[in-house]
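Novice: These notes open a run of structures that come right after.
Just so it is clear, none of the values below were taken in a lab; they were calculated from the coordinates. What you see is a predicted model; the values in this text were computed from it and never measured. Cβ atoms are built from the backbone, for glycine too; each structure is taken alone.
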Structure 1
Amino acid sequence: MMKRIFLVTALLATLLSCAKQPQNRIYAPTPDILPGATDLAAYLPLLEGQRVSILSNQTGMVTPERHVLDTLLALGVNVVSIFSPEHGFRGTADAGELVSSSVDGPTGVPIRSLYDGKGGTPSEEAVSEFDVLVFDLQDVGCRFYTYNVTMGKMMAVCAAHGKKMVVLDRPNPIGFYVDGPILDMKYKSGVGYWPIPVCHGMTLGELALMINGEGWLPGSAHCDLTVVKCRNYTHQSHYVLPVKPSPNLPDMRSIYLYPSLCYFEATPVSLGRGTDAPFQLYGHPNMKGYRFSFTPRSVEGAKNPPQLDRECWGVDLRTEPSDEAVNAAGINLEYVIDAYRNLNLDDHFFRSFFELLIGRDYVRKMIRQGASADEIKAMWADDVASFKEQRKPYLLYEE
């Protein structure tokens, strides 16, 4: 086994040094930042002689050409099954779309969908098949991005059944700031599962350690957990994702705007699903005073988007403000406030899902009362400060 590790590690080093790095709008890519999946020497010994299941999707790349599944199979690891999260193993399903279990065509490994409408946890039979679960998903650093919920639920499964879990860590593309209110647990849901801010500033590996350390699993259970760290990453790094993490986050611009635009999911306003720039636009057929318009269409990953086939008038955020300004602002509720005031729908603007996303009931109330984005942000300043202190014991990377 060790000889194989050394050979493959050397091969990986060569491939990664030659790989072309994707270009970013503002920040130069950092080619020496390597996700945990590349550190084979750290985790292959944990898999030797074990029945292994992988929880991953299209983001679980070890090199630009090779997925973690193919890598482990090539090394003779006994991969018995794949678990797939929201959007499926190939990452093409709509947000929230149910995905059936299937078989991976190229490898013949069975895929157990965790987004099949059965609560996000696998069957007893599926759990009995493996000894070690390898988790490798690219997160985008927001509480309502469901991969952190999937990870925690599988930590609970592993804890309950005495299984080992190995998290192959990946950088947080917005890990350089913390923002938003801590979730009021009366709004706990599939898009908000832990008492953390909207933008937690942690990698999933760090968050897994926090879930364990804070006793957040049911019954304060403890998962047998190993986190394989990223190399050369800090919380000030601006990491460019080499693969889009889900169908409607096509580039870094969409990821940077995601923490500010996602709340439109709980309103009648389109945020660009069904266009080539989701999470970079917002508009509605009845919004007045705008020159920019777009029309959502049915496309892969957005088969039935809000305001389908209707011309929407609104705002194009693809170039202005700059990425630097977007990231400096953090969560910016000015966009939601703008649409709310323009449409003049009062509380018919909001759906109950809004509190599940933002995590507190005062935000809707303050918007209705005419508060500014800065006044609302000031309400959660103490949450941000206290969470930064609470998370310190679990950080693996320099702040």
Structure 2
Amino acid sequence: MKITQIETIRVGQFPDLIFVQVHTDNGIIGLGETWYAASTVEAAIHDHFGPLLIGRNAEDIEAHWQLMFRVSDHAGYGGAELRAISALDVALWDIKGQALKLPVFELIGGGTRHRIRVYNTLGIYGDITDSHDVWRTPVTTAKSLLDEGIGAMKFSPTDFIARQSDGNLLFKKDLDRALKPFREIRDSLGMEMQIANDGHAKWNLATAIKIVQEMEPLRPMWHEELISPLNEEAHLRLQQATKTPIAVAERLMTRYQHRRFIESGAVRIVMPDLTWTGGISEVKKIAILASGHQLPIAPHDCVGPVNMLACAQICMSVPNVMLMEYNRAMHRGWYGDFIEPNFVVKDGFLVAPEEPGIGARLKADVRERSDSTVRVSDEAREPWLFSRERYTYPPPEMQEEFERT
């Protein structure tokens, strides 16, 4: 089953979102996705990885991951290149699942469960205004989640006050104001609602320590990225300053960056973003690495619908998944405009996809939207990194002898 064509689709409504479709000679099309700097990812796919994959066997997923990573790693892995690899990896797993008529989780170990609890990251889209409502009516917002069987939520109470000083200065009165919704929920509902704190890496270490110590009586579910994960020793010091688990998080790329945080004790909840850190193939490896240190993973979401479907495959297969991030505003607001069928969240659980592959297709009309940009690669090309001009090779008259031996 040969790869014949790779296309990318960017949509003006969501300029950071990019879909990837990998076509094969037997008519199967695999779907992948990533988020952020979409035009840069598009260039990485069509300038590097697409031509590298054209003509190759779509089922050799691990070989393709290693090959693409070697191209990326030559200039320092991460960024757009790794997001491109992530999207292509998801699409290749989707192809394999469709070819074998099985969901991907059945191919990567089978089900350890067939549903996983979700927590709701407060978002806003259309009629759902959770991220505003938590400030206006925090208890009502929390109760609305509990009514749906969702017993955990996440929001970012300190983001807006970090902007004033670029995370370098924190006044007690500002922190009290930021934590008012959190305290109201605790006072009214006790521990019935678990609440995670997401800091979006906006604070320095000293102020982050103040925040975790002030929040200790509120018993957060975790603190996520209060500081940037550039230094695992700083994260370790933050973890040592609080009983609350520190979650690290979507900015870490591949098992290699995750390894340092896991082995040092700087993280207690591992939170890879599947469409940024290397796809299904790599998140499975990160999960195994975390399990060796008796740590849970909680896959990161809040991007597009394909990520949620791909994460569902990991959640059903991997034993040490803690719970799955979910955004009901986006799920009910726009995901259904792009994929069919949409994934199912019922009674607070993400339900295992039943369709083969990742479980959904891109709707046919997405390519035809007036705000869509479609680009196609259908010719194989060896990357410059692997070209004979790049290295010292024997002269042509000697190459046959070397190849024979």
Structure 3
Amino acid sequence: MIVTESNVKRAFRYRFHPTEAQAAELSRTFGCVRKVYNLALAARTEAWARQERVNYNQTSALLTAWKKTEELAYLNEVSSVPLQQALRHLQTAFAHFFGKRAKYPRFKSRKRSRKSAEYTTSAFRFREGRLTLAKMSEPLDIIWSRPLPEGAEPSTVTISQDEAGRWFVSMLCEDTSVRPLPETDTAVGIDVGLDHLLTLSTGEKVSNPRHERRDRAALARAQRSLVRKAPGDGANRRKARRKVAKIHARIADRRRDGLHKLTTRLVRENQTLVIEDLSVRTMVKNRSLARAISDAAWSEFRSMLEYKAAWYGREVIAVDRFFPSSRLCSHCGKLAKSMPLRVRTLKCEGCGTTHDRDVNAAKNLKAAGLAVSVCGAGVRPQRRTPGGQSATKQKTPRRKP
């Protein structure tokens, strides 16, 4: 998703069924993209060791030289555009590394890395709903599960294959139908949890569907079958691995669909949405709760909420994770001394009001978020930095006397 001042560019993803020739061509393209990316990364790493920097233009010149060698002559058999796009992606990865927004780029693995190739307008033809890629004579057999925006023309097309063997085509198009919604005066505090996926300051509780738990028995059987197969790349092991991947894909699809419906409803109904800035990466280190937290997908929920709010002119406010939303009485403001996780109700020692723990936390988050919106209080940190510190927890240099 890309947002500009005048339009929104959205990626529309569809499944498609390639012919044998198309599948062979795309698989060959995936391998060449991975090879070029790894060669360019190795060249840039060697230059980095010599305290030199290599940019995209230099790696592009290296690609031209690689194609002329006998060993890498097969790179000429696929479209050159996905290879150039791989070099651009590597350049972006290094830009994030030098900007301290990501770790040093890693080499792509044949077994573990995502299989994908990106085509720009010069490498595909899209006419009357039929998409034909470079080096192919027939259009792709796409399952149009939803129409593209009226008059939309893809600017880039990304072909990918997941671990379950499914083929996808993602088209980046300008969507003129996305416009800011009429402003309202509604605000809501959102407290995430495990017993209930969400608890809103209105008192509404959204049940946790626990998608992974529903398929846990089938997943365990498939994983036991996989480990019994002989190590290596045999046909039986590939079939068992594919079966495990299909179960994971089914779980992820259900989870993503539910989160899309939930976040869309919240954004349409509320002008201001207040959430807690949780460190999910740290929380999943708890071995007792890691599986449940991962299944709840709090980070994916926040990501969807933020980009949809940007689409529709809403505001998402993240309150600092150290804000005592559960221990603070939302009626009188008195702070309780302790609040273990097993305690689900809070009885205020000040005013005697009894609160539901999660509803009380959501109300406090809403109040803190509205304070931010009005007076700009410092309870809205940025994302965690690569160094691991929250933006509000970073050390500041001392002033000289």
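Novice: Of the structures labelled 1, 2, 3, which one yields 25.1, 82 when Rg and Dmax of the Cα atoms in Å is computed from its coordinates?
Specialist: 3
Novice: Suppose you compute mean count of other Cβ atoms within 10 Å over residues 202-209 for every structure in 1, 2, 3: which one lands on 20.4?
Specialist: The read-out comes from structure 2.
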